[in-house]
Each structure stands twice: as structure tokens, then as C-alpha cells.
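Just so it is clear, none of the values below were taken in a lab; they were calculated from the coordinates. Please read all numbers here as calculations on a predicted model, not as lab measurements.
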Structure 1
Amino acid sequence: MLKYGILFALFGVAIAPSFAHKPRPCQVTGNIKGLGNKAIVFSYERDGKSHQDTVRAINDRFSYVAHPSDDGTFTLYIAGPRFTQFWHEPGKLTATGSINKPAQLTIVGTPENALLTQYNQQIGWKFNQRMVAHPDSMLALRQLAQRPTLNFIKAHPQSRTSANLLYLQAIYDDKPTAEYEQLLRGLSASVQASPQGQKVARRLLILKNQPIVGRPVPGFTMPDTAGVAVSLDRFKGQYVLLDFWGHWCGPCIRAMPHLKALQSQYARELAVVGIGMEAADDKKLWMAAIRKHQANWTQLSELKGDKGVIEQYNITGFPTYLLLDKQGIVLERGRDLGPIEEKLKALLAKP
């Protein structure tokens, strides 16, 4: 559950908790054009829990003393869901920008934040703007951004920003694993030991062990809609189609009639198993979507968001489908049911 702290700024100075015991707090002052007297939200994780502090600006200006966070980062929201991330570092940070570009605030004043802003200005924001303007070309633009991003990482091995960028690259494109491993080894020992460095190492381990065509899938047991534990072993001896989806996912919902047709056509030989990428507080919405769209095959979810089996299987896009043979070996993996339908036709064609 989120914990909310309300800090009201008077004449641009926030009433904040005392940090006298910390000689150099992380002090953030901002001047955001168009912000007026609106509220600004600082979001962070501390001791494994989500926190939000709200500061009210006065005439575009605000001041905030940041609390330490688990991974050393904060997220700053000034308008809607778009955000700018910054690092918790001792010193005085200055945030500038416009309320019209809430994801492009310039934050400087400490080494890590200056480097992050440098990357954003030179590479990140330019490609993000092009992605917004040309959403159909997002994949191609991410590939164009990859090489300058990897070069930036290589040039700054002492920076946690580099580790964070490397993690994001391993999410966007999971193919050049060997190059990612080499870049991780090139980071300083302190960066590798940081939360960001450890996150990259875990991500690369997932990529190395993910179930791809020709490999067996790791087993799992997770609850169905009634809370009853269901094991993947229960379906041994059948072909299995794993459908990773979410109640919030438009393409997943649009594919359900096709999925339903496959289930009907191959009912004796094929078990369809839905795995919902849902948070704990989304259970009612998930179950409502199942009822509404009559997705009357086995439906499971750990209700852990993108963690657990979804992370272990490296499911980063939705829907994602895995077709397994009777021994649990992956026959097909992809985002489209077309190739899976062709594989089923070839496997289960009537003599």
C-alpha cells in the first residue's frame, strides 16, 4: 500500500522532515514552466514498499528533500502518467523544463544526474520524440538507438546510469546477450555490485535460461481463478498452448476468438492455458474479462505483475504464445497465433 507524505511549499520552500543527522541531504529545487501552483509527486521504493511524497509548487517553483530509496532512484511526476527519473545523491539538484514535456525535465547538480541528463539530451529524448511521432516505427527506432546507447554505456563504466541503460536494452532487445555480458563485465566493480548492476545480471541469466524453441519449459504451479493451485505437469501427455495475456491488453482480447476457435478445433489434443499478467488488486478486473470474453479454458495468475513465471519465461510483450509438445518442449513461440495454427495443422492433421 502506498504511503503518502504531503509537503506544502511556501514561497518555493518546502516544509520537510529534519535531516540534521545527514550532513548532505539530496535537495531538489525546481522551476518548471507552466507548473503554476500544481502538485508534484515524487515516487520511490524504500524497504520494499512504495512511497509517494507530494509537494505543492508556488509560481512554477518547488523544493523537496529526497529520502533515500532502495535502488537510489526517484520518479518525478508533474503531469499525467509520464515522468522523469533521477538519482538520489547528496547535494543540490536543480530541475528545469516545461509542464508540456513532463518526461523531459533537466536535472543536474550531481555527477550521476548530470550524466543521466547528458544521455537524455544526446540520445534518449531524441529517439523518444521520434517514437511518439511515429509509433508504427517504434521497433526500428529502438534498434537505431541501440548502438549509440551501447557506446555510451561502454564510455562510462563507472556510472550506475550505464547499468540502468544496459538493463533497459536487455528488455527492449534480448538478442545480443553476449555483447550485454561483455558490457556488464566492463562496468566497475562498484557498479556491478549496485542494485542496477545486480538487476542486469539477473536479467541476463533470465535471457540465457528462457524457454525458446527446442528447450523444455520450467515447471510451475500457480492459482486459478478460484485460488486452486494448478501445476503445468497436470497437462503432460497433451500439446499445451500457453497464452500470456492481461485484462488491460487490447491485442490479447482481440485474439481471443481465434484462440477459442483453436481450442474448439483441437479440444482432444490441445490444452489452452491462460496466464494473466495481473497485479494483486487487478484480480476482479481479470476475472471480469474472462467472463465477458468467455475465455473458458484454464486461467491462471500469480497476481505478481511482471514477476514470477512471467519474468522467468522472459515475457515482455503481450500477448505471447508458447506451444509445447507432449513432453513440455517449446515448438513455437511468438506474438501471433498464425504460425502456431500452422504448426498444429501439421502436427494434428487427419490421415
Structure 2
Amino acid sequence: MLGLGRKPWKRAIGERGFGYVVNILKTRQLQVVLGTTQGTYEGQVKKTQLPVLIDELGDLDGGKLMWIGKRRKGRGEKVVLYIPGGGFIFPMQEPGVAFWGHLQAQFEHEGKPASVACLNYSLVPTVDFPTPLVQVILAIHHLISLDIAISDIHLAGDSAGANIVVQVLTHILHPLPGVPQLKLNGEKLGSVTLISPWMILSTTPTSLRSRAQYDSTDILKAKTIQYWGDQVLASVPSRQIRYIEPTKAPPGWLTDIPTLVARMLVIAGEEECLIEDIRLFVAKLNSEVDTKEMELVYFEQPMGVHVDPYLDFVLPMREEDMAESGRVVRKWIGRAFE
């Protein structure tokens, strides 16, 4: 049975319900109503009968790594470090952690032992940029301290989380004063997965009109994106905007990314408000990065929305009814575990 827009009815209801909540509530309301990242994580792993495994990162702002599956240690172990989105202002939500938990369970079933480590990072307005960037770097340092090889660390993020992943890469290339260094010592990260990356936080009259044409199809609305972006950018010095909006960086800002990562996947929804911004970011990647040195794959989900793979997990759905975008991510990550 198909729902709105020729989608399965559970999917259509899930999109509308989730979108309604995030578009009507203000920042503090969202943070109260949507709970905490740790609470969401604990609820999901208990539901799937996995242990609650949490590592403190030791920073004053309380960053934590939360494991889906076994806590991996030692050479040969593989980890997906997942940086959740939420506009930098609200916590990880159940559809995201359910999606990554689903993938982790599938990999285990297929004899590809791997774990997902979700980052609990601090949110605006309690902290400002670059605190989440610092916490991701501390998380990678922590994985390295567990003797996980750099090439077995796979960074994944959605929306604002995808932005932070790119911040990590550009910080390695162009160190930001006051932020801990991350030295890969000539090694490359295994892969990067960016789902609906939010790469342009500022809003102009032109971009507002461009985004608003998808208000009727996406789970986010253009005005919501503008509201969140204004809050985040308010504390970012103009000279540091290039870290959080890489499409506005000088030519060559992204050129050396292939020295840091072997493969990069970018996923977008054809009908999401950020689609034109994402296409602009991918165009900058293609113009600056040598794809002979780094595999770069871009996939647009037909009729897809923001963070499209996750919306299959708002309400339980059959595997065969799920969007292709989720299968693309699964195959992409799964290649590393063969």
C-alpha cells in the first residue's frame, strides 16, 4: 500500500510526523521534548538487547562515545564513528541510531564483525563552534588509543554531523588554532559517509527561495534551516567560516582530502531543501579533488528527503520497502568489512 507521494504509507506518516515536530519547536523546546543523545542511545540498544557501553572522552564539555555492538580494541578491528545530526542544536534521534544499529546487526549476521561508536557531543547554545569538532577529534584519538588502525576507522555523519566530519578533514589540512591536532602519520581513514550534509548554514534571499521550493516535499522547511543556521553562525568568527561552510572557502581548500581518506560517499534526497547546497558542495569536491586518488561517489535518492535512509526507521518497515539510499550506505560501508 502506498502513502503520500507514492511512498509506503508508514514511510509517508513517519516523514510527516517527524517533520512536524522539528519545524514547530524552538531550540530549547526541541532539547526538552527530544530528550538526550545518551537517553536515545540507551533506549535503542536495550530494545535490541545489546549492552550499554559508554566511554568518557575526558573533555570538560562531557563528550562520550557510545557503542552499538562490542567495544572494539586492537588491530584488525573495524569501527564506524557516527556523528549524528540535529542542526547542532538537538540530540541524536531514534531513527538515526536505529539505522546504524540495523546495519551493525546485518554486518554481524554476514560474518563481518564491526561496531558503531556514536558520538555524544555538546550542543548549541550550551557550547559554540568549534567544541563539537574538538570532541570528534578526541573520539578519534580514543579509538587510536584502543589500537584501532586509522585505516579501520570509518567516519559517518548526517546533516550537521556530516558538516562536523568535513570540519575534521579541513582542520587536519588547515589547522585551526586552539583545536587539538589529529595526525594520521601518512595513513588514510578507511572511508567517509556524508548523509544530507548541511554545508551552507547562512541564508540569502536567493538560497531561501531555492530551499523553499521543497517545503512541501521535505521534512525540513527553509525557514527552519535559516533559524538553526543563524544560531550556529552567530558565534563563528568570519575568518573561521570556511571550516563550517567549505563551499565558501578559497579554491584549493579541499584539494588534499585524498591524502586523508580513501573513499567518500555523499547521499542526498532529490526533494530535500538542502539539495542545491549539497550539489554545490559536491561540485566543489569534484573540481578540487583528484578522484584517481580518492573514490568519490554521489547518490541522489529519487523522491528522497533530508536524512532519507533514517526515515525508514520512524515506523517499522519491511526491508524490501526501504529506500535505495539505505542500501547504498550498507553496501558502501560493507565493502570495508569484507
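Hey, log10 I(q)/I(0) by the Debye sum over Cα atoms at q = 0.09 Å⁻¹ derived from one of 1, 2 reads -0.62; which structure? Each step should come with its number before you reach the end.
Working: 1: -0.62; 2: -0.42.
Attributed to the structure labelled 1.
From which structure (1, 2) was volume of the Cα convex hull per residue in Å³, for residues 32-175 alone calculated, if the value obtained is 121? Kindly include the intermediate steps, with their values, before the conclusion.
Details: 1: 121; 2: 104.
Matching structure: 1.
Starting from the value -10000: which structure in 1, 2 was helix-only ellipticity at 222 nm (-39500 (n - 2.57) for each DSSP H run of 4 or more, over all residues; to 500) calculated from? Let's see the in-between values first.
On the way: 1: -10000; 2: -12000.
Answer for the origin of the read-out: 1.
Given 11 as the derived value for relative contact order in percent (Cα under 8 Å, 6 or more apart), which of the supplied structures 1, 2 does it correspond to?
The read-out comes from structure 1.
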